[in-house]
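Listed below are the structures to be examined.
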Structure 1
Amino acid sequence: MTERVIIFDTTLRDGEQVPGCQLNTIEKIQVAKALEELGVDVLEAGFP
């Protein structure tokens, strides 16, 4: 059996809960694209 690690990232959800951290739409898209390029399997983005 081949085992696979699945990377589940919550930067776009939990990162916004850090005091003083607020990403605009363009920054969120940039983060999502960078995570995709890194091969992250799942992005948890939160609410609009």
Structure 2
Amino acid sequence: MAQIVVRNLDERVVAALKARAALQGKSLEQTVREILAAAARPGAEE
């Protein structure tokens, strides 16, 4: 699997992602993977 590093994220974005992950009982990494996978699906940009 590939790795991506995203620098200079706003702390509020990180906090929101951490909160979302906690609410779903998932890790931050898993949550971000799922968000990116959904965004990469055909038609997601519409």
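Taken together, the values in this text are just the output of simple stated rules run on the coordinates, not laboratory data. None of these values were measured; they are calculated from a predicted model.
Out of 1, 2, which structure matches -10000 when helix-only ellipticity at 222 nm (-39500 (n - 2.57) for each DSSP H run of 4 or more, over all residues; to 500) is calculated?
Numbers: 1: -10000; 2: -19000.
The read-out was computed on structure 1.
Out of 1, 2, which structure matches 23, 49, 28 when P(r) over Cα pairs in 10 Å bins from 0, in percent is calculated? Intermediate results must be reported in sequence, preceding the final value.
Working: 1: 24, 50, 18, 6, 1; 2: 23, 49, 28.
It traces back to 2.
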